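Read through the structures below before going on.
Every number in this text was worked out from the coordinates using simple rules, so none of it is lab data. Model, not experiment: these values are computed from the prediction. Cβ atoms are built from the backbone, for glycine too; each structure is taken alone.
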Structure I
């Protein structure tokens, strides 16, 4: 018996490739978010460790304060970038989840299709065996002349 083909197989393959692409994008976005967070933490740690000397001339003090203010701005910007990167990573992960759900739905349909085909094959095989058994049991042996009551049904 020829097996019926799953008609949505091309769509399933497309969905699987979309899911793989979304997974790769999610991994890349997660790595980018982790890197941005690491850079922001480094900026913040460096800024926290900065100490002004106790006595500085006025021009050096203003330059040091300007440098610290710029460093604080850079650290703040890096933290904002890390936060935005983490949010973007969440959005990409949500797209991956949606792609996985679409793929899973088609995979369930395919499994049902295969189960239905297997059931049909099982029923056809059972009918064929029943036909063989009932066909042999209904025949009367003529060659040996034996009593039909004594002939086994598997003969």
Structure II
């Protein structure tokens, strides 16, 4: 299943970005997903946990080169003040293959994440970025994400 077809068909387009599509990941993608992680040799258990966890969805960007990136999404249902419920999608992990960075793969994958969330009637998409990760913060902000400080956290 393709979430979006993301191909730049303009005649003046450079050889990149590659034609790619975004689809749901499955167990057959485990090795390719592990290769995207910082420590691939320890990634199999993590990837399989993501793939099997209720409320967790993995979207992958794929081209003729294979899997170029992954977005790990957590969907949660939260109550509203009027006693209704709403759906929130959180980008828990977002990785683009090192040799494909700065080629709009991440932007196209994030656009697919937002579209996927809208199709599921989520009211918002969230991304948590560590304080020291300025590059990731700029990436999300350039896409229209706004800073929010509505969470209180306690280490367990």
task: Could you figure out which one of I, II the value -30000 for helix-only ellipticity at 222 nm (-39500 (n - 2.57) for each DSSP H run of 4 or more, over all residues; to 500) was computed from?
output: I
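Compute distance in nm of label points 7 Å out along Cα→Cβ at positions 24 and 72 for each of I, II and report the one that scores greatest.
Details: I: 4.5; II: 1.9.
Of structures I, II, the maximum of distance in nm of label points 7 Å out along Cα→Cβ at positions 24 and 72 occurs in I.
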message: Comparing I, II, where is relative contact order in percent (Cα under 8 Å, 6 or more apart) highest?
response: I
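Thinking of I, II, which structure, once Kirkwood radius over Cα pairs in Å is computed, gives back 23.2? Mind dumping the intermediate values first?
Working: I: 23.2; II: 16.8.
It was calculated from structure I.
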task: Identify which of structures I, II gives the largest calculated value of percent of Cα pairs over 15 Å apart, for residues 80-119 alone.
output: I
message: Tell me which structure, out of I, II, gives 3.5 once distance in nm of label points 7 Å out along Cα→Cβ at positions 40 and 88 is calculated.
response: II
query: Comparing distance in nm of label points 7 Å out along Cα→Cβ at positions 56 and 128 across I, II, which is largest?
result: I
query: Looking at structures I, II, which one was distance in nm of label points 7 Å out along Cα→Cβ at positions 64 and 104 calculated from, given that it came out as 5.9?
result: I
